[in-house]
Structure P
Amino acid sequence: MMNVKGSANQVVQQIVQALEEHYPHHPYHGLLGGNTGTALFFAYYYQLTGDEKLLEKSYQIIEHSLQSIADSSLHASHCSGLAGVGWALLHLAEMGYIEANDLDSTFSDIDTILSKELRTDLANGQTDFLHQGLGIALYFLSRLPSGFAGEQLQFLVKQLWEHRIILDGGISWKDQFSTISQTTPGRDLFNLGLAHGVPAIITILSKIYKAGIEKELCHTMINDSIQWLLSTKNNDSSPTISLYPVLIDAKGNTAGDRHSRLGWCYGDLGIACMYLNVGINTQNQQYISISEEMFMHIARNRDIQNGSVHDACICHGSSGIALMLQQSYKAFGNSLLQQRSNFWWEHSLQQNTWPDGAAGYKFYHHPNYTTNFNLLEGVSGIGLSLIHCLEPSLSANWAGALLIN
């Protein structure tokens, strides 16, 4: 039997070495898609170990990220641009590792740039979380109680109201990101993935509701969109089929596969996280209960094969599954959730078998496996997940960047 914590400790140290060799030579500063996510890994590993050298590495990356802001070399997105870097700076300030007051002028500049981008995207109905206007809202939520941030969030709520589509059973928002939507522009499709779709919109609305901004409008849209979402569930007697499809049209027909992978980006896990967060943020026990039922269903029925799990990344691999199941165990206390979380961590630790991979890891991008160092699809994310395998009591607040904390 594998010594999971012993193996996790060894792998995290290998990840540190791989990242030390990588980040100085690859100045790409996104939060989820670049080195800023690596800075979070070093900061959280410092929190676990107290090794000052790790914190210094985090500072080095942040200095480079600040320079990229000064050079105006970043685009706006949460995944790979200015919104994500700004969120990370605010998060590290909350952790006490940087002084936010020293960056007042920087945040003021970020506010101005991101306000323009958010307003342009949302006016065009572009609500993708990772790459469009919705992700920018997460930065402004972290900027509260700034009055300027509150104004941007008010604008977002009103734009979501304007762009909602009324459907049988409730409301939703049109997908403008997926390849299918882009190649069939005359067909209204609705995305059920947390990374790109309606669950992210609902989660952001619940955070704005909790912040006390446009509460009545947020509450209406949250409830109406969840009622619609519930109506999209797959009607299938097989417990190994996902509860929700990936894309659906206005008539309730699935576009593409009705069975979804097991992961953060798409599938039941992200939706279960949404119900839990929304239930907590709006104090709605019904949504929390739906979340618990979904997590238990996943723990009992989903596995490597029916989950299409091909690697260990956070986005759609085993380390992300392990982290989300651990968070569900913290919420609900059912030992099966903890057991399955440990299973997925053990599976993650068995995948560093590539001699030419980063810390032995490579990641599946059809049809090949490639090396990746970032948070979302690389070893920085695996390292962050494994930190919580080593110390479950450590708060995974960094996962707020993925809407799953």
Structure Q
Amino acid sequence: MATRPTKSMQGRDIHEHHRAATTLELFFDLVFVVAIAAAARELHHALTAHHVAQGLLGFALAFFAIWWAWMNYTWFASAYDTDDTRYRLTTLVQMFGALILAVGISDLFADVPQYTIVVVGYAVMRLSMAAQWLRAGREDLAHRTTCYRYAGGILLVQALWILRLFLPPDWRVASLVPLIAAELLVPVFAEHKALTPWHPHHIAERYGLLTIIVLGECILGVTNAINNILQAQGWSLDLFLLGFGVTALVFALWWLYFEMPWGEVLARQRNRSVGFLFGYGHYLIFASLAGLGACLEVVADVVKLGHEARVSGHGAEVAHGVSPLFGIGAVAIAVAVYLSCIALMRARAIDQNSRIFTVLAGALVFLLAAVAAVASGIPLAWALLLTIASPVLMIGICPNALTSANARG
């Protein structure tokens, strides 16, 4: 096997022109999408069974592990990607860890959650990440302290995750919040005095690419569900409206996200507060989009059951325990979380607090209207169209607020 020349991890140029995501990073994302899809699939199953609290907890934990490992690698790669053989092979180990984690995700949704496989996969990802930071610490003298703090923090918290497996069941639940908080504090501690040399436009591109991939998961999941309905029942107006509504909604959410010049904002406000807000805030953005995919599949299930109920004369709710109101409510909540996170991040980035929150309030009214429409007896597929108005309103009313970020210095 031909090897690539070893390069020193001196840190990348934060002003490097035309910095773009590498093919390795794109491959890395695709592997993580397997884990994201597994989490969304299990959430869908939990929602259709009305195990809402259990499903949301399992999804939140699974998605945290996925997102946190992805995010740490992404910011490290932005600062220290050498693309040499050692770097690639270490990345391979992290990708393998993601696949192990994906295999164990269903265990988090069980009546008695099991964490062993997930922790093993997480440990593989995190220990290899610590190895990357140790290498950077040895070779980048200017950021040695920061790199070693990262490595030490990751190793310490990972040891605690492993020790948690040996705690009594009640203690395992109680230890979740402190351990998650410890994970989140590692970068805060590591970069307390000096930021790593991450590239703002590269970071924005990496987050944007994962956003597109997760949006694609929404489309894929509903397309599969619609195809199953089509094979069983043939075309109908409700099915057509469902397909159009889902496509238009996801398209509007994509449009809204990329209206914000994230790269320019990060470049002009290169500080800890904006960096951490952007990095951490995307947990809810990514999770809400992945969750939306599961909720849209629930809507597809309801449409299918509605048709079966009309044919058989039995109620869809009795047949499966899923109501149209539950389906549209789940979609509305997922979209509301996404829109709220976008509004909060924009408010902090471009100082348009009052305006953006006023627009957000108007957008949320459309989501409530969709829920009210279903409650009043309007077919679910028709009511879904109302949800599209929420992101469209934010896109249409806030262009000046968005473009003003370009003028900031």
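Coordinate-derived values only; no laboratory data. Keep in mind that this is a model prediction, so the values were computed, not measured. Cβ atoms are built from the backbone, for glycine too; each structure is taken alone.
Taking 4.5 as the value of distance in nm of label points 7 Å out along Cα→Cβ at positions 138 and 394 derived from one of the structures shown (P, Q), identify that structure.
It was calculated from structure Q.
Quick check: 15.9 is what I get for mean count of other Cβ atoms within 10 Å over residues 210-217, calculated from one of P, Q. Which structure matches?
P
Given a value of 18.7 for mean projected area of the Cα convex hull in nm², point me to the structure among P, Q it was derived from.
Only one of P, Q returns 18.7 for mean projected area of the Cα convex hull in nm², namely P.
Out of P, Q, which one gives -27500 for helix-only ellipticity at 222 nm (-39500 (n - 2.57) for each DSSP H run of 4 or more, over all residues; to 500) as computed from the coordinates?
Answer for the origin of the read-out: Q.
Which of P, Q yields 18.8 for mean count of other Cβ atoms within 10 Å over residues 10-17, as computed?
Of the options listed, only P reproduces it.
Given 16.1 as the derived value for mean count of other Cβ atoms within 10 Å over residues 186-193, which of the supplied structures P, Q does it correspond to?
Attributed to the structure labelled Q.
Quick check for you: by distance in nm of label points 7 Å out along Cα→Cβ at positions 146 and 226, which of P, Q is greatest?
When distance in nm of label points 7 Å out along Cα→Cβ at positions 146 and 226 is calculated for P, Q, structure Q comes out on top.
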